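**Q** What follows is a group of structures, each given as structure tokens.
The numbers here are math on the coordinates, done by the rules we state, and not lab data. Remember, it's a predicted structure, so these values are computed and weren't measured experimentally. Cβ atoms are built from the backbone, for glycine too; each structure is taken alone.
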Structure P
Amino acid sequence: MHIISVINYKGGVGKTSATANLAGELAYRGHNVLLIDLDPQASLTFSFIKPEVWKANFEKSGTIKNWFDSMEKGNPISLNDLIYSLEILEDKGKLDLIPSHLGLINVDIELATGLGGATLKQSKGMRA
């Protein structure tokens with residue numbers, strides 16, 4: 001199994017476009033691809049799923065945020081349950097997605113607070 005990560009803290013550098021196109025090309029060439037959208041803007045998710053479809057089918061229980069929330073509550077769900085198969089390639093590879101959530105904006109703070117011992121309020125104050 002090969003893992004490709006597209007990461008850059010600067011916005012507007014083409015991460016989403018590069019990721020979507022790379023994934024599509026790899027799937028077209030017969031590879032099985034899993035995209036995991038960890039961006040709170042969910043742009044990669046919305047590249048493949050219409051926002052109204054996301055809201056109706058994924059927002060409440062089908063995103064990576066739901067996995068983070070389940071871990072925090074001590075009742076973890078399987079990442080396999082969040083995989084959405086994109087039906088866009090016939091007789092080629094497979095392109096799957098674990099969608100993002102607009103509420104991910106606070107997950108990094110919550111994780112850092114859990115590890116560092118500061119309260120969420122203290123962390124938000126430090127960030128401003």
Structure Q
Amino acid sequence: MWKAVFTRDADSCKEYARQALATATSRKKDFFIGKYAGYDPLDDIFLSLEGSAMWAQYRLMLTNPPEGMRQDVVLEWLLQRSASWSQEEGLAIFLLIDRLAPGWQRDFFGKTLPRAFSYLRNVVDGKD
């Protein structure tokens with residue numbers, strides 16, 4: 001995911017995002033089976049909640065960074081403070097959604113919560 005976030009080229013960004021989504025799908029197929037199958041939808045919900053919250057925190061910190069902190073180190077600082085893989089992965093997903101689908105907030109901060117992986121997949125595949 002981070003390769004997609006940090007690349008400057010839009011086509012490369014989408015390709016890296018596709019690769020990351022394929023890896024995530026493979027991980028889900030390997031792990032969310034048998035007695036763990038019920039966690040699959042929860043994983044998406046959790047990443048959607050964590051990711052959108054981390055995105056909001058990041059955006060707020062860009063406008064009000066801690067005293068003396070340059071904007072270009074806010075992301076690194078924020079990631080060092082988050083101890084959870086879901087916060088990091090969720091933030092990466094939402095940074096990509098933010099980059100590739102302007103106006104996405106109306107879809108996530110309304111009455112329903114889309115699944116972050118599905119939403120990103122639709123964006124990189126041009127289905128949004």
Structure R
Amino acid sequence: MPGKVGGLIGYAAGFRWGRRFFSRPGKHQTCRERILADGERAYSKWGRLAVFVTPAVVSGTAGMRLRQFIIWNFIASFLYALSVTLSAYGIGRVLSGHHTGRDVGALLAGVIVTGIIVMVMRRRHERRKGATAEV
């Protein structure tokens with residue numbers, strides 16, 4: 001739950017002050033501007049799936065609707081936690097030599113969830129790339 005609250009705070013800050021924050025002069029201005037440009041490019045290319053790869057503050061700054069952000073941020077967080085937890089548990093058990101079939105299954109499930117995330121994002125990218133080429 002704390003990750004959800006942090007994401008909502010980041011989204012709200014980006015929605016309210018994002019442009020001002022990313023464009024303010026200072027030591028890291030070019031880095032902040034690049035982060036925003038990359039995030040906006042990700043949203044134009046990936047749509048809502050960009051939540052998987054951009055900071056929450058960029059989602060707010062890019063103008064994603066709050067309802068969509070909440071849903072997609074929950075999905076992204078859940079799948080990330082599931083893939084990392086299963087993979088880390090399985091790797092730990094297998095490398096320690098104290099593994100059972102269930103432990104290897106957890107490792108495989110984590111790898112499969114990660115693969116599905118990558119596959120869906122890649123498929124979406126290819127479809128959008130093909131649609132853009134046709135126009």
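**Q** Of the structures labelled P, Q, R, which one yields -0.30, -0.44, -0.61 when log10 I(q)/I(0) by the Debye sum over Cα atoms at q = 0.09, 0.11, 0.13 Å⁻¹ is computed from its coordinates? If you can, show how the numbers build up before the last one.
**A** On the way: P: -0.30, -0.44, -0.61; Q: -0.26, -0.39, -0.55; R: -0.37, -0.53, -0.69.
Here the read-out was taken from P.
**Q** Still on this structure, please answer the following. Out of P, Q, R, which structure matches -28500 when helix-only ellipticity at 222 nm (-39500 (n - 2.57) for each DSSP H run of 4 or more, over all residues; to 500) is calculated?
**A** Numbers: P: -12000; Q: -22000; R: -28500.
The correct label is R.
**Q** Work out the source of 28, 55, 16, 1 here, i.e. which of P, Q, R gives that when P(r) over Cα pairs in 10 Å bins from 0, in percent, for residues 46-85 alone is computed.
**A** Q
**Q** Continuing with the same structure: Here mean count of other Cβ atoms within 10 Å over residues 6-13 was calculated and came to 8.9; which of the structures P, Q, R was it taken from? All intermediate terms of the calculation are to be shown ahead of the outcome.
**A** Values: P: 8.9; Q: 11.4; R: 17.2.
The correct label is P.
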